[in-house]
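I've put the structures underneath this note.
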Structure 1
């Protein structure tokens, strides 16, 4: 009996329309085309967006797959550190190649739902055995896209973690800042509350979802090295598409600073763009038909609020943390969400939705929720700042878009936010479980007085699902939280 017909590559429409060509290196652990699709940006600086199949930023994805892909990237980092002599070599280096082959099997087109589920389970179980402790490392993730990915890499290494932020953080001093030239929102800040966060001599690991030119990473390494020089930096990304000249810039920077800079990625290759791609993209957007607005009955809205006496207040990784939220916290929240879903009994998949930089905690809850309710299809994705053009067709990565006002206090002020692929042909969740930034209160939704944008988020999600559950968690904002090393040095 033949299996399901392979779906077309979700980048083929735009690749053909704009003359984009992606090439995987023969030595790439996973083919780049398996890891990403393509979509149109609404951005005058860059026409296309590489849409990850394992990041769950724009595509609702099985949470166990997102977790395992991030931990596999952490194993790649550990291997690079072993090659540099910083850690012991892995007991069986072929285990990483096996994990990459398992990920390729998960992403292979034409697999049935049952085959994919079994492949994900096998991949996730295997990757757990690749964790390598590097407690003197500092891991830095880039906002907003890689905040969760960076946490997964830090978890795999047992390392201190902080991500850059675009949030306003009154009362917390900026330690560093850098620019991301091609982004729709260019400024990043680092706001650790521990003044000794970079004082150690261990490796510094920078984590992003993709490397296109590497300019943001170069800016970051220069800034960090000026603060505290380090002998070793590892740059980790899901895909690395830098041109040869950009790779040479990394080598030149390492020579200039007198340090080692290593780069690891699940997929490596190159991308070719036509010289007139911005004009062609604008013409393509102008020629697209107007999307029809939905007329579906709005879903029911429920609010699940946790108080400080229920769960330990959540300290954001933007302030720096030596560990992720406690497993007991994740388990408690997931159990309460599962019980609420049982009472609602909505049909269709459950999509857990994080909000912008708040990625890891809702991902961890989604993972636990899938364990608690193995018969329920659970997916995970996140809202974003990125303006992307939706086109509802199989060979394009973004089928539908929800648009709403921001609800977080950001350094650059309020703006428009988006949630993708919750709508489109064949895409209607039974329930969406949304996790606003911890510290959001119930009054922000019911009255809309403090952050009216949160009302917009809930209303937008209600157009896409039968039930919407908004989970409110208390925040620990912010208190000094020294690293273990700093505490030992300053008892």
Structure 2
């Protein structure tokens, strides 16, 4: 796949401003598209759109297929008669007490879930379950993921949010009679989940259409692993290294690297790649097809895991004592290509990368990633220095896992700051603009910055701190920042000057 020379900004939709305590796919999202167009940006990069588990991480989702209903725009439901204006204003008033630059994940989610449930009840009361578009959506998605996800979500709510591994044994085992019984008992809750999924993909399609008219396209994210507490693991246990009761001998993560001295013990279930292969990789093909319905370019998170993945014994508290095991390699990408054609993938090839991983990436002709923060160790040939970039790559100041660029610059040793200044021939004042300028003028086909770097924000506004379970995924842009058109115009001029418009 050949990338065109272009540029973009990382901003997850939860980080958009607006009432209701969290970003939505409504007017705030369209306003951000307008600013991207002013800034001559081709790409809006997002994190996974899937519904997050506890703590708000989209990389620990309850489904690898579903959309996050918290992003739904209630104003659209008001316009369609499923909510009253008073319903929505009461919800927004409840959320007004929360900081405008922070998403209080658990509290906002609880309140918005109540509002969305009201909308679903009103939709059902007017006979909405007979809607042809709704039923067509269910017919298309039920057998792949929707039916299992809706049942899983209804059961999880009925069990006060407990993991499926703590449910009654007959539900853990997915006993046919037990599942039939709870489907009848929880029919309204199941219907609510399906309604919200239908509406999520309707609203997302409308936003994507609006963006396309302004030349803005979406770069999405495909995590390699799924969460242990997910509909995917519960309903597809045959594809994972799990026992009938859901227990695992080993889990996923990464060994110590520049993100963490003890590595990262993610806790995701590992795939039984022989079982996945025996089904022709169909579950993975369906998953890739689903993400390709929502974005134009797909970043494969933790790409190296397809060559070799880190296996951590389940009783280990950190990721230090693990071992590498072979992944599916070329075979999975060939299976995907055979059914779906050439899928536009980017390989997230950061961390401990071996020659074997690079060879897999290059055989599949996938662009890799470069991160500017990691470039200044004193090696003039460092592959992350802008002057060393190949054309076939995507270059970042930092990603959602990094500190903001200003936070990073002020936290590194003076010796490293000196190397930054020397490389750029630039003093401390204005160093952020010089770093972005070096990125934009490099040979890299695509360049991307987090929205926080656009506004020069510090460490307290970073999106994620790998290895920390709490206080992540909650940064929000303010209206003042979104409406700061001169900032977007300056980026637009740089983008034109760098021939990326």
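A short reminder: the numbers here are calculations on the coordinates, not readings from a lab. All of these numbers come straight from a predicted model, not from anything done at the bench. Cβ atoms are built from the backbone, for glycine too; each structure is taken alone.
Source structure of the calculated read-out (distance in nm of label points 7 Å out along Cα→Cβ at positions 33 and 425, 2.2) within 1, 2: 1. Matching task: 25 is the computed value of percent of Cα pairs over 38 Å apart. Pick the structure from 1, 2. Source structure for this number: 2. Taking distance in nm of label points 7 Å out along Cα→Cβ at positions 169 and 281 as the measure, the highest value among 1, 2 is held by 2.
When distance in nm of label points 7 Å out along Cα→Cβ at positions 17 and 377 is calculated, the result is 4.0; to which of the structures 1, 2 does this value belong? Clearly, the read-out refers to 2. Given a computed value of -10000 for helix-only ellipticity at 222 nm (-39500 (n - 2.57) for each DSSP H run of 4 or more, over all residues; to 500), which structure among 1, 2 does it belong to? Checking each candidate, the match is 1.
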